[in-house]
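Bear in mind that the values in this text are calculations on the coordinates, not laboratory data. It should be emphasised that the depicted structure is a prediction, and the values quoted were computed from it without experimental measurement.
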Structure 1
Amino acid sequence: MIESILNNKKGLFYLLISALFITIMIFVFLAYKEYGYTDKQKIVETRVKTINDFIKDIDSDSKRAIYISGFRSLIALEDYVTKAGQYINNTEELFRIAFYNGTINNTEVEVLENSSYSEYLEKLRVIGGRIGLDVYINVTRIILRHDSPWSVNVTVTTYINISDKKGLARWDFSKNYSTSISLISIRDPIYSVFTYGRVPNTIRISNITDYVNSDNDTTQLQIHINNSFYTENTLAPSFLMRLEGNFSSSPYGIESIVYIPELLYQGVGYDSSRSIVDYVLFTNITGYEEKACNVQNMPAWFRIDLNHTVKYEVNKLNYTIC
């Protein structure tokens, strides 16, 4: 009887030990599984943060890249017009190709070397690869438009796919990146074409507002003319229109007054009977036939059409119409 009780106690003891061991094993297994899940979750969170940071970098860097590629593409187009001696009729398409590929008419452009948008995208792919990301960016549209007389806006529409090489996370979306590009310091194509590149004129905004003072002093007007500064005028063509030889009016129109002595010095002939507002003098545009001649306190070569006498305050001076 006693032996039976002892055997039962031993069996119960072994049973308790076995149950405890199994319980501990289950606890260890569950804890390990929970730890593994938590660890994996942290890895995924880290990769998500990495991709988010990478996308933020694209958002901030893309504007800079668009500005560089866009500004240099505009320089390349003006240079192409200068060398060809004629205007282009597909500005936006040539701009897209120059902007993305760095070429004009299948010829690489020096000013765009290492500065095309496709090269920027390749750099993103390489940088992404270094941090374990597969980066695919496809440009689906490039739009070039004026957003002011002194700047153009370039909008790049892209499809973006970014994924972790281990398949932990993935982003897939479309987005527009847009940047305004200044036209200041870019050469005016109509000067380049008309003067055969001998008298280039860069776009510089005039800070003169009063051309003729109350004493009929024309000093400020002559400073404006002598430097061929630019001012806004909705009668004039915009910069993009100037690239195409389109001299119609534009809400983004700009114009300068040609400094005639520089033309003469460079041996460039011109029609002395025409107004010396740039797009009038350099073209056969009509509607500007009547001109102010023999203007008080102005050089003998100064001629300006009646559409511009008020703007440049010539109406304050004594002049004859010829």
Structure 2
Amino acid sequence: MKLNFNIFVSALLLVPAGHLLGEPSNAWQEQAGATVDGSGIFLGQLVKNPTSPVPLLRLAPAPPWGQTNVLTREQIIELARSQYPEVETTNWTGPEQTEIRRRGRQLLDFQLLELLTPALQRTYSKNSGDLEIRLAQPWKPPQVPDEALTLKITELPMDGLLPNCMVGFELWDGKDFVGTWRIDVLAKLWRDVPVARSPLLRGQLLRDADIGLERRDVLARRESYVNLATADASAELNENILVGQPVLRRAVRERPAIRRGQIVDAVYADGALKILLKVVTLDEGAIGQQVRVRNPKTNHELTGTVQNEDTILITL
């Protein structure tokens, strides 16, 4: 009898605990907690089965970011049975309810810049250059949904994007609001601009000037650059420009038809009456512009409109 008892005890030790308690070996194990993404809550995230696959059933929408949903065992079974009536419900183990949260991650500084830079490019610079953004201060990575996020600009300076400015933005996960932030950024806007490759002189025709394109940060300079592709062939420089300096639009003008100190014909016109005399120009002017002239015989100053390179019309 002693030998038979020892054999019986040894046999008990080899039997799984679940069998001794009357639990089947393929029991469904409910989880105490689960993390899900925005696609929803699935049965396989709430229960596990070590011996057979759990049906791929979407039970409910995912909780909004930052909130926690709780489903009891009865609720899980009811949601599962609505799609899969054959689900086994007599062999469940584990807690009686499951807490469900959204899956999160830290948003690191380089990941923020990957969202912020194109959003600012669309909002501010568009096709005016390639925007480069850096954070002016250390970034404390917040927890955000572990999914693709959308960034919306909410605040910019009145004058638009500046080399150093404050930017406000929101993060969204689909229709779920994640949060809002204000950060200090350093910005550069890179573009090919016209630059003098040799000294340029006042009065030089633009078409003859030694000008090339260089990549420059244009955000700090608010002035416009000359457009070489659309500039008039008769345009000239109205100031000297050193090597390496950009060629601004204000440095270019239409070539004057009349120069200062030039002797030209002045035509007095009063109806059918016309008087012609020689005058000395006191200003430079293009065709259609008004300039001052002086009658060398009387020293009287007159004002007239440039007609061409040799004629000024004086209206009485």
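Observations
- Source structure (of 1, 2) for helix-only ellipticity at 222 nm (-39500 (n - 2.57) for each DSSP H run of 4 or more, over all residues; to 500), computed value -14500: 1
- When volume of the Cα convex hull per residue in Å³ is computed for each of 1, 2, the one that comes out at 264 is 2.
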